[in-house]
Structure I
Amino acid sequence: MLPLSEIARVSATVDESWRSPVADEVAAAWGITPGDARWLRSSATHVFVVPADVDPRGVLFVRFVPASLRTVRDLEAPARLLAAWAEHGGTVAPVPSTAGRLVETVPTALGVMHATAVPAAPGEELELGDLTAPLAQSWGAALGRLHRDAPPLTAADEPPPLDLDSLGLDPVLQAAARAVLAEADRLDAPRGTLHGDLELDNLRWSDGRPTAFDADETRTGPFVQDIAAAVRDLVGETPGRVEHPALLAAFLTGYRGVRPLGYDEVAELELHSAAVAVRLLVSIAHLDADQVADEEQWSVDMRASLVEHRRRLRARVLAATVAA
């Protein structure tokens with residue numbers, strides 16, 4: 001998650017038609033005409049969309065992040081993995097820049113940015129209420145295929161170690177987070193290259209099949225932990241209870257149709273859900289120190305939403321250690 005102060009910094013450059021001179025500087029590396037990229041959202045990265053009717057390549061999403069916050073590797077490894085997965089049809093393939101690179105480093109009025117671009121995934125986004133058992137099964141199979149087809153990450157591709165020191169202002173949570181991750185490692189579940197965030201909102205659906213369009217959270221880890229990350233909406237917010245058991249069962253059936261998944265792994269889904277929560281907590285650990293001068297209402301609302309999100313994640317981590 002980008003700091004709110006960084007989101008505010010770029011937001012201040014966006015005009016009434018959602019254009020930004022900073023986005024224009026970045027988009028130029030892909031030969032995109034100034035003014036064609038329009039702000040869509042800012043979360044893990046700043047995302048600007050190029051509408052279908054203004055570029056012969058169709059809809060494009062230009063994504064960028066300050067070099068002060070992310071390294072080139074943080075974008076290069078996911079881009080290469082996305083390209084590898086796209087050969088099997090499970091994801092879109094990144095769009096090379098005019099120089100032929102998947103990731104560009106661009107000087108802008110707000111400093112140096114690392115950037116990448118992807119085309120629109122085919123189809124529509126589904127909400128949880130739209131999901132049926134056959135669609136959940138297809139979703140599970142899609143994650144199984146990503147696990148089956150992913151090349152191993154090199155040591156250079158791996159993200160930096162999780163910074164649990166960032167949770168130091170909450171010693172109880174920090175101790176629980178260490179315990180959760182240690183127990184997840186102790187179980188020694190089958191491991192490989194993970195997508196990291198194959199949730200419904202990171203998919204588009206066409207003819208009952210999903211397509212992913214980013215791999216920002218890729219890393220090596222237990223496959224069941226990737227399942228836990230994907231099915232957070234199916235599991236729900238209450239530790240120890242699954243809110244949509246039939247859909248979760250269908251997801252797991254679809255996954256098992258592609259690659260093995262032991263019942264002992266599924267039995268530890270709660271623990272791995274807590275491990276995912278630890279990672280999410282680290283990603284927003286900067287929230288309290290992330291002050292925004294003359295904070296606008298959108299930032300106030302987003303901060304309040306993140307505080308509530310943090311509360312729920314914390315409860316899941318603590319519940320897992322109590323259960324253990």
Structure II
Amino acid sequence: MTAIDIQVITDPKAFYAIAPEWNALVDRSSPEALFTRHDFLTENLRKLQTGQPRARPYLILLRRNGHLVAGLPFALRRDRLGTAVLEWLGSGTPLYACMPGDLSQAELVTHLYAELRRVPVLRKLKVDFVPSETVLASALRTLGAQEIPLAPRLLRDLSTHDLAATISARRRKKLAQYRKRFMTLGNLRVGTVTEPQELAALSDWIMTIKRNWVLQRQGNDTWATDPSTAAYFARMSDVLAKTGRAWGTALTLDGQLVCANLLFQQGDTVFWSKTAHIADHAALSPGWLAIDHGLQTASERGARRMDMMMGSSYLKDTLATATAPISSFRLKLNPLARLLPMR
């Protein structure tokens with residue numbers, strides 16, 4: 001097999017210039033690589049540099065005969081001691097880390113190991129939210145990284161989008177009753193949102209409801225309560241909607257939002273990223289009515305699978321036809337040594 005050549009991009013101009021070639025690689029990759037599209041990486045870098053201005057991109061490009069065959073999007077930052085941390089250029093939210101491209105585990109281990117040895121005074125490698133069955137996860141295990149299991153992702157086969165085929169007869173009867181009760185309250189509508197600015201506004205509404213819910217019940221500081229998270233997903237919704245990779249469902253009563261979902265799509269997979277509803281009508285299960293429309297829309301858009309991502313709820317658990325593990329990885333290194341532990 002032809003040898004792999006490695007190129008590392010740390011210069012901001014080169015980082016932005018690689019976008020077309022990088023996105024073409026993502027589009028040839030598994031659907032989970034969606035979250036490494038250059039649109040995401042750009043926003044992730046901006047978000048990271050807001051709190052850590054000295055952080056810089058560290059994109060590892062792997063080429064065969066000049067053609068980009070795989071990529072690893074990292075960010076490099078220095079701590080107060082001058083040592084370095086290499087971390088996946090993610091959003092700080094549960095969006096998957098998945099290497100775009102096609103590389104064997106052995107090749108990835110070899111080249112990632114070699115590249116880590118080149119980073120001066122590197123003390124840690126961090127990669128969060130990695131689907132555990134991927135080549136990236138296998139390579140990190142081989143390198144001796146600590147694996148931290150997280151909540152699994154929930155998957156649904158969309159060979160049938162019929163919600164009635166999934167739920168019990170009692171639940172079907174209840175949902176029919178809820179729909180009728182909604183209609184007695186006013187003009188009930190369930191629709192699909194695809195226009196970029198409208199979707200950005202819908203995303204902002206979802207994140208505001210979600211943030212308030214978390215603050216009221218948990219009161220802790222998490223990614224969901226960070227005000228910048230709402231702005232982040234609003235921007236990503238706007239950007240990805242322009243290429244058909246983001247859309248939403250909205251349930252309204254007399255024109256007022258009651259429940260909404262934000263979904264991303266790559267190829268035949270739809271990622272159900274965010275959902276929220278107002279408390280006033282929670283007893284009428286608006287989430288079930290909204291996702292019923294979402295399942296139909298996903299099927300009409302050519303999706304064969306819905307990834308409901310991480311986190312459990314009665315609705316998601318009922319809809320899921322499979323689960324898959326997710327992990328974070330930490331590889332601690334001796335910044336004074338140029339060798340890495342190997343299993």
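Only the coordinates and a few stated rules stand behind these numbers; no lab work does. Here the structure is a predicted model, which is why all the values come from computation and not from measurement. Cβ atoms are built from the backbone, for glycine too; each structure is taken alone.
Numbers below:
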| item | result |
| --- | --- |
| Which of I, II yields 3.5 [distance in nm of label points 7 Å out along Cα→Cβ at positions 178 and 210, calculated] | I |
| Entry that produces 70, 42, 35 once Cα extents along the principal axes in Å is calculated, selected from I, II | II |
| Relative contact order in percent (Cα under 8 Å, 6 or more apart) - structure with the largest value, from I, II | II |
| Among I, II, structure where distance in nm of label points 7 Å out along Cα→Cβ at positions 50 and 298 as derived comes to 2.3 | I |
| Source structure (of I, II) for mean count of other Cβ atoms within 10 Å over residues 2-9, computed value 13.8 | II |
| With mean count of other Cβ atoms within 10 Å over residues 234-241 derived as 22.2, matching label from I, II | II |
| For 0.50 (FRET efficiency 1/(1 + (r/R0)^6) of positions 42 and 146 (r between Cβ atoms, R0 = 30 Å, to 0.05), calculated) the corresponding structure among I, II | II |
| Highest-scoring label, criterion being mean count of other Cβ atoms within 10 Å over residues 226-233, among I, II | I |
